[in-house]
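The data blocks that follow each hold one structure.
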Structure I
Amino acid sequence: MTTIKTDDFISSIADSLQFISYYHSVDFIQAMHRAYLNEKSSAARDAIGQILINSRMCALGKRPICQDTGIVAAFVKLGMNCTFDSDKTIQEMVDAGVEIAYCDPDNPLRKSVLSPPVGERKNTKTNSPAVVHVEMVRGSDVEIKIAAKGGGSENKSKMAMLTPADSIVEWVKNTVPTMGAGWCPPGILGIGIGGTSDKAMCLAKESLMDPVDIHELQERGPASYLEEMRLEIYDAVNSLGIGAQGLGGLTTVLDVKIMDYPTHAASLPVAMIPNCVANRHIHFTLDGSGPAQFEPPDISNWPELSLDTGESVKQVFVDGITKGEIASWKAGDTLLLNGKILTGRDAAHKRIKQLLDEGKPLPDGVDFTGRFVYYVGPVDPVRDEVVGPAGPTTSTRMDKYSPMMLEQMGLFGMIGKAERGDATIAEIKKHKAVYLMAVGGAAYLVSKAIKNSRTLAFADLGMEAIYEFDVKDMPVTVAVDSNGEAVHKTGPVFWQKEIQALKG
């Protein structure tokens, strides 16, 4: 009988979560670099380049790859000949490790878990509880697969009860476009097939823990039906032309993972969960000899790239900007923003609406007239940082507030990630405003463009407070211009045709 020390288990959980907050796995970096080298869309290639630059910076600086450091999911396989030296449950031990990791003063991670899920939705302040799946297996070890899943990608999870005659490949091909770009492609698709609806979802989530190896499968050829399906789905999804960050391009997924389980004769449950470019997960085993050890990857595995600052990139200054200058920006343009911008996301927008509905003024110093708002919830700063990693959140969630912000608040521009809805695009066109896109998965890189930060209002909301950032050369893409042209619509359509042409 193997005895696992509780402290070893807890410290291994904590160390693993810190490790994956700033280190991508080498297989993922290599896959992303291959996509970068193969990409023919300049916008998508630039986005992948920023992701790779950000990843290398995080590996060197030991700071989070993305400001959304996720909700923790753990798959714990407990050997039947294994015991612990305390009466703590596995859930309690995982949660203890989560709290240590997320409250680490050297690299604090953003705490995003709220309880209860409806009603007050108060932050737990520890990022626990985690979502823990425990399975008893043969043996005397404890095998742990752990991930920190961001909300943007988790929110795009899909599940369907197909009939046995339905095509899974067609369902995936038809469903991926409905997910938009909020899951921050290019990433991984995890697919679970069989069991029951709940089992299929667990299979899809666990499949995302597997290494990126589709290129090896392409080279050797499939040896099973599931491997054939992986290749078929990989080709079908990449043929959609969605591309990096939804801008249009050759690579939408880096890999497709599938796990299956026996199911009822009348059923075909299928679940699909995407992993974003943060791709935080790790696998380790405890055998009673001590805590898990995590070996940092060699920095030489990262390509050394630099941001594109060529003639096609425009340096712009937002302080006192006019709508005339905004009108000169065209969808797809790359800009370097300079000046003061405000921040605000779900909770801040909701509170602004409440104040307006009650006929109350905004807090002193908060004036959106002629300004830009950045949808962001940054990580707390450490040492000499002005702000911690501060990448964009999914803009679609703010669509319901956009008419209010443009019409009543006098907002000129919005900055976030992913596409906007048709109604919001119409509002942007109506008000001759603009929507700019920062790259999701480049949070540390973006934070280096923020030279000063101060809290303006709603400090009690923590990372969802309204801040004022002073930015210098913050890289963004014009995603919806003042004429209503949207790259998330035109880019994929163009590149889908290009991909068909390349296939001949």
Structure II
Amino acid sequence: MSDARGAQRPTVGVRFPLAPDGRRSTSAVGRSVVAAALRPVDPAGSRAAEQETAWRSEYLIHFRRVVESGVGDPSAADTIARSGLQALRSAMVVGSEAGDSKLDDWSLEAEVPATAEVVGAGEPESELSLPYRGTRLRGDDLRRRLDAWVAAGVLEPTVGDAVRTVLDHPDWLRLDGRTVAVLGAGAEMGPLIPLLRWGARVAAVDLPREGLWSRLLTEARKRSGRLVLPTRTGEADPAEAGADLVSAAPVIADWLASVVGADQLVVGNYVYADGAANLAVSVAVDVLSTRLLAARPDTALAFLATPTDVFAVPGDAVRQSTQAYESRSTAAKVVGRPLRTLSGGRLLRRAYAVGSDPGIIDALVPQQGPNYALAKRLQRWRATVARRDGGLVSMNVAPPTRTRSVVKNRALAAAYAGAHRFGVEVFESATSNVLMAALLVHDLHTDGGPRHAEPWQDEAYAAAHGGLWRLPYAPRSILGMAALFGWGAARR
């Protein structure tokens, strides 16, 4: 929904608040939330966000400031996260035929869905393997691929460490004693299929779409894990399966509490929708997650962070980027100087100031829009708060991946097709979802991985950014050129 159309397309469930002019302004919510997040620690940044008149085009600088204002001061980063979460939860509303109400008052007089269970007929995989370019990497081949990715700057070294640890503990893959709730079960980046291959127990939640559930149930029957799902009848019937988080998050929370039994519950957020709907469903998941945390304090949270965001990165990444910039070819230097001059410094710009530690990488993509940025920042804030409160959190940066949501955007599809010209590796979804599922397994067996002094260090740990953090150039300064190089390949 956009500012102009929001009031014409009301939804039941989570939605944007009604403004005095009768519209549901997504920009007003974005401005107010970012301003509120910054207000306690960066009043000037807060005012700048609050007074931004071109939010849809100028939001990027404000999202960057939210990260920068929390670096070097763990208390400030925590305050930003808590303030942002509170502002967003206060701003969004629950709509019904009777009107709008507060999220904190959201309750439904509805029955908890029935439960169906599918037990796979296959044998569980006894070792971690990774599909990659038409082959399946195992053992030493997988270790060599991890080494190559780390050397090329495609993955942070801690990704290699984590995956090698899982390789050394294949019994971890089954996730015994845990039920993983995969919210957005049909998502290409989600871990549902790998977890079922490994013999895990998965509670799947996605929209009631027959084609989607037919595919998921077919996969579940031939794998080795156990799949539980909400249905209207208690039967594993694709026509009766599914639930809508946006309109029924409290009921789905109750359903998950009813199916987990004595297991530890892991709430995995893999939801995605286009435009403003993405923020609405992310807020719905946050409501569900906090209610489950209140009822079951041992609940773990899992997220995938997007690589196209702003992050603080370790000095080692800055040094590799600086070395790559200073050692670029003579041809690159000859071509780069006039391009930078003609573009007013926007093209082929150095990624970091020399010696930055940490550095700030700004890989936000304008085409993805401020609602996408806020939805992903919501997840990062929730991860920060949950971790600071002592909870088990798995949140890893996922690599750039050719998912349907990316390739249907022609500009992004072209940029991804040309990204290799600048040293970025774009992954296929089959590779990404197994890699990220392996990192989830690692985190669940290691209390979320090591605890760091600052939240940005937790976010940087085991980041599979595809090379964006260690490029010689700032990512947005090569975006247009990558799209130009990749236009033909993307059309094919």
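Read the figures in this text as sums done on the coordinates, not as results from a lab. As the structure is a computational prediction, the values presented were derived from the model and not from experiment. Cβ atoms are built from the backbone, for glycine too; each structure is taken alone.
Some values worked out for this structure:
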item	result
For 2.8 (distance in nm of label points 7 Å out along Cα→Cβ at positions 333 and 421, calculated) the corresponding structure among I, II	I
Computed -9500 for helix-only ellipticity at 222 nm (-39500 (n - 2.57) for each DSSP H run of 4 or more, over all residues; to 500) - originating structure among I, II	I
With Cα extents along the principal axes in Å, for residues 205-476 alone derived as 63, 46, 46, matching label from I, II	I
Origin of the derived value 17.2 (mean count of other Cβ atoms within 10 Å over residues 21-28; candidates I, II)	II
Label whose coordinates, when mean count of other Cβ atoms within 10 Å over residues 325-332 is calculated, return 11.5 (choices I, II)	II
Test item: FRET efficiency 1/(1 + (r/R0)^6) of positions 61 and 77 (r between Cβ atoms, R0 = 30 Å, to 0.05) calculated as 0.95, pick one of I, II	II
At a computed 2.9 (distance in nm of label points 7 Å out along Cα→Cβ at positions 261 and 397), which of I, II	I
